[in-house]
Structure I
Amino acid sequence: MTGKLEGRVALISGIATGLGRAGALLFAAEGAAVVGLDVDADGAATTVADITDRGGTAAVVPGDVSRADDVQRAVGTAVDRFGKLDALWANAGIGVFKDVIDTTEAEWDRIIGVNLKGAYLMAHFGIPELRRAGGGTMVLTASTSAVVGSPRWAAYCATKGGMLMLCRAMALDHAADGIRINCVCPGSIESPLLEQDMRSRGVPIAEAIEEDRRAHPMQRIGRPDEVARAALFLSCDDSSFTTGSSLFVDGGYAAQ
């Protein structure tokens, strides 16, 4: 049986850890050649090594998703090395657990740069290659924070809400090109970003974990592979009539 992404080339940002690592491993297992863009070059290289050890195909481009030159280089690497680009996943994301008063201008600019500008740059340089390939897909990692406000998470919420509307606008712009663009919206997922969030709350980590568990109707925190499978669905032919949508992987959190 062939994989759901057999013969396709995917560019994923933030593959060193968490959702991006899980997605890179899954996309490669489903037959894609994966190019990963990440500031954590060592972590990304480990992910790529794990893919190749399992018989998959992958390459890493060390770089910052908020820098145009780095994103352009990653797109170019995918095309130069594998001949085309079929799928984008703008996954890299950061945040600080602060309200708008405590958030410094530098922190604001950095969060906007990685989360929202990073998605724009992936699209800006990647969509022309998807068009040249005859069509393709793009997934943006938004969040339940795109539609549900969270205390002391102002900059992060702003970027995720922006990503949701960016997704919808781009989906309309590029539907005629055969390019489908969708968001995956995770709730609390086991990841370094969630751990960073929890450790910044000023309560014992066990208390923070319990707080997040109880906040989700399914009474647990999600796993990176569960989000990766949602992104796979949005990146393969199983979702062939889906664009401009938001797939929530949140144990019912946003439905409350």
Structure II
Amino acid sequence: MSILLFTDFGAADLYVGQVKAVLEREAPGVAVIDLLHEVPAYDIEAGAHLLAALAPRFAVGDVFFAVVDPGVGGSRRPALLQADGRWFVGPDNGLLSVVAQRARQRRGWHIVWQPESLSASFHGRDLFAPIAAWVARQTLPAEYLTPAPALDVLLAPGPLPRIIYVDHYGNGITGLLAAGVAPESWLECGTYRPPPARPFSAAPPGRPFWYGNSIGLVEIAVAQGHAATQLGFRVGTAVRVL
């Protein structure tokens, strides 16, 4: 069993280390994996679709510490979700909802426990990290939870036709499921219409193309180039299947 960290905290900032310190204290010996700390900042919808694409690649029983929480300190409730045997701890603001709705089996709870000291701005460290640790160690007291038949915030679970992540190569990951796009289709992204190609050797250098990536999403790339710069897209740019 592992704890997977999925956040918009930024890998170089001061937040991730504090979360890991809590996890080490509360769940010593449990593997902690930095899955992604560069989820587009504050972008709950992008995070929800990235999380849903990544989660099935991990083992049943793994615990996802999933925090993209622009409403921290407000009225949104903290949640615990079990979806197809994996656990997800995070805010009930839509971030967990795509995973929940795509799951074949799911159970949910709201977290009613609060620590004695709870920062108004860092529930990741003070609330979600201890809960994730206790879930991983199977020591979470039942009275810390209340059953939640459904999450408070549900985003549409279907394909999301926009760029949801740009990696350091400049490739644009979309929220479109590759399995739902005919392999001969072309895309429209801004003023460009990239054709399909098998990555990356089938495309000549400098040519834009799209393909189904390793987590099952449609991705736009430029062979040996920077697609975001060349095609002028960013997180949020609409994508259309032609």
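If you work out distance in nm of label points 7 Å out along Cα→Cβ at positions 30 and 86 for I, II, which one comes out largest?
That would be structure II.
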Q) Looking at structures I, II, which one was mean count of other Cβ atoms within 10 Å over residues 214-221 calculated from, given that it came out as 14.0? A) I
Q: Identify the structure, out of I, II, from whose coordinates mean count of other Cβ atoms within 10 Å over residues 62-69 was calculated to give 26.6.
A: II
Q. One of I, II was used to calculate helix-only ellipticity at 222 nm (-39500 (n - 2.57) for each DSSP H run of 4 or more, over all residues; to 500), giving -14000; which?
A. I
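A short reminder: the numbers here are calculations on the coordinates, not readings from a lab. The model shown is predicted, which means the values in this text are computed figures rather than measured ones. Cβ atoms are built from the backbone, for glycine too; each structure is taken alone.
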